[in-house]
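As structure tokens, here come the structures.
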Structure P
Amino acid sequence: MPRSDMDLIVHAAGPDEDLRLALEDLRIDRYLEAKRLLRATYGDWALRTSRSQVLAVGSANNKAIDQWYAEEPSDPDALMMRARVLTQRVLNAHRSGLSGQKIISAVDSARAACKAAADRWPADPVPYVCYLALAQTDVDERFPHHRVHWSPPPERMLPPGPWRVLDWVNERDPGNREAYHRMLGVFHARGRGGGLDFAQWVTTFAPAESPLNLLPLYAYVETYRLQLEHQQTASVIAYWSTADKAHYARKGLEVWFAHADPLSCSLLDLHYLAYALTATGVGRAGEVFEAIGPYMTTAPWALVTPNPQWWQSDFRSARSRALSITGGHR
């Protein structure tokens with residue numbers, strides 16, 4: 001079947017069938033599949049980080065992880081997932097407008113869960129990634145939740161932030177993908193700029209096979225989303241047709257994708273790269289769309305369209321154009 005004609009699958013697990021099964025279990029307040037899934041990540045921090053993030057988003061509004069922790073309070077995975085879920089609940093509450101002492105109290109509870117998980121398994125980077133996520137709620141230096149969230153940067157061009165916490169993650173899992181995305185999220189949440197500078201700085205030392213080479217594409221999408229939200233941009237073509245955006249789209253393709261195993265890539269990374277290659281006019285996105293297959297993510301497509309109802313149509317159109325050039329079939 002031509003890739004342009006296939007049905008789309010929009011699911012948080014993407015092609016990860018084991019993760020899909022665990023998510024279905026969690027939604028009916030059962031945790032045994034999640035427990036088995038996490039056991040299978042031992043020795044692979046990247047997989048543990050990515051799977052636990054998806055599990056936390058999928059279980060933040062139910063009691064499965066709370067029940068697991070209540071039944072096995074010394075299990076390192078139960079402790080880690082409790083930290084994950086409490087952190088996700090804080091982020092959800094923050095996005096819904098919770099502020100002041102209520103959000104600080106929620107952050108403190110989540111931080112305590114992170115500490116318990118880190119104490120139980122000191123080598124695990126995930127509790128420290130959660131610390132970074134919690135820093136996204138600490139947006140006013142005049143009234144900081146924690147001073148560690150406002151550490152001085154390693155380079156003058158960069159803003160203050162939770163740099164020490166990022167160091168804690170890197171000590172356990174150098175170049176952890178989510179950790180750097182959480183740092184970028186901190187700078188975006190504070191609304192003071194610096195996010196793009198951070199993302200570009202990261203690409204100066206990221207290894208070729210690292211997905212951190214795509215970080216500027218995420219920063220560009222967020223900037224465009226904000227401009228679109230505030231009606232400050234004329235057109236998608238005007239925004240994306242610049243040399244710097246084309247440079248990072250090309251770098252994502254030639255430096256990262258050329259060295260990556262598509263089967264182990266973040267589906268979100270593939271979508272951001274495919275979008276950037278088409279939006280900038282760099283092209284050559286056919287192989288990326290082939291790697292994506294039928295598995296959709298709403299981002300970046302729904303973030304960069306003036307009408308959110310168009311996002312699947314935008315994806316189909318971009319994929320069709322890319323595959324018509326490469327003759328992509330499977």
Structure Q
Amino acid sequence: MSISNINSFAGLLLFLFVVSISGCKKEGKKENSVEPAYELVIPEGFPQPEIPADNQLTSERVALGKMLFFDPILSADSSVSCGSCHHPAIAFSDMSAVSSGVNGHLGSRNTMPLINLAWFDSFMWDGGIPSLELQVLAPVTNHLEMNLPLEEAIARLKKHPVYPSLFKKAYNREPDDFSLFRAIAAYERTLISGNSRYDQYFYQKKEIFSESEINGMNLFFSDRLHCASCHSGINFTNGTFQNTGLYVVYPDHGRYLITGDESDKGKFKVPTLRNVELTGPYMHDGSIATLEEVLEHYLRGGKFNTNKSPHVHYHEESLTDQEKKDVINFLKTLTDTSFVNTHKKR
């Protein structure tokens with residue numbers, strides 16, 4: 001279930017559709033409180049996330065969402081699940097430039113990792129969907145991904161020997177769009193990564209960085225490279241949309257497909273750098289294979305594009321080979337092995 005391959009215009013229409021149906025259903029039923037509550041373990045340095053009032057976390061909801069996440073029942077031919085494109089062993093990303101859905105159909109955008117989503121307020125590379133609950137519909141119904149009409153998905157869940165009772169325990173209702181979307185979103189909010197070597201060094205004050213990693217960190221945050229102009233905050237992203245000069249003419253117009261603003265052509269969401277060592281290939285279309293090549297792209301200043309970010313420009317004082325290694329070594333400190341090891345066991 002790629003979180004990024006849906007066509008953006010379709011994503012916006014889906015958003016409007018789900019808002020209408022979800023609003024109607026919330027008025028029609030009152031939910032009972034469900035115990036036990038699920039307590040998120042918030043990493044040091046992270047603020048408390050905002051959890052939707054109609055989808056407070058409980059153990060039953062998270063367990064149901066996890067079961068649905070890895071179950072191919074939500075794809076047309078029962079061959080693809082959310083976990084088919086979001087692999088726990090590589091921080092819930094995919095090693096392919098673009099993921100394949102049912103019948104081998106290829107998407108058009110790289111699969112974004114599912115990391116710390118509880119702290120994000122927009123989703124997809126173009127930001128076209130504003131909540132995790134709304135996002136779930138996109139890959140399930142997208143013909144390039146799971147290709148299953150919503151009505152059929154709900155019908156399958158109602159006929160299943162186990163799911164109806166699990167939905168009743170989790171949401172006090174039978175399987176429907178409201179509870180399906182919220183269950184998967186509940187599970188995704190538990191995918192918290194905040195114990196990388198960087199976290200241990202910066203937040204936990206452990207003296208574990210090598211000289212190379214310290215130098216790479218200083219370069220990363222320096223005015224010389226100003227990587228942190230975009231890759232900032234607890235998730236190493238400021239959540240903005242930037243044109244990085246990847247193409248002179250972008251085949252995919254990105255954010256423009258949502259806003260219709262010419263200045264948004266070629267702009268895509270700044271991705272998190274957490275676990276970036278594991279989540280290649282890179283960029284919105286997976287067109288750059290390695291971190292070293294990504295660094296070279298930015299040092300060259302990208303290609304000419306009228307919408308290119310002012311943060312992306314040619315560096316007259318390039319890095320030495322050792323400095324380049326230092327920056328890459330720093331980026332590798334953002335790998336959270338405990339997060340990967342915990343979730344790949346599932």
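Derivation of every value follows stated rules applied to the coordinates shown; laboratory data play no part. In this text, all values refer to a predicted model and were calculated from it rather than measured experimentally. Cβ atoms are built from the backbone, for glycine too; each structure is taken alone.
Looking at distance in nm of label points 7 Å out along Cα→Cβ at positions 107 and 139, point out which structure of P, Q has the largest value.
Comparing P, Q by distance in nm of label points 7 Å out along Cα→Cβ at positions 107 and 139, the maximum is at P.
In terms of relative contact order in percent (Cα under 8 Å, 6 or more apart), the structure with the greatest value among P, Q is Q. With helix-only ellipticity at 222 nm (-39500 (n - 2.57) for each DSSP H run of 4 or more, over all residues; to 500) coming out at -10000, pick the structure among P, Q it was computed from. Clearly, the read-out refers to Q.
Out of P, Q, which has the highest value for mean count of other Cβ atoms within 10 Å over residues 51-58?
Top value of mean count of other Cβ atoms within 10 Å over residues 51-58, among P, Q, belongs to structure P.
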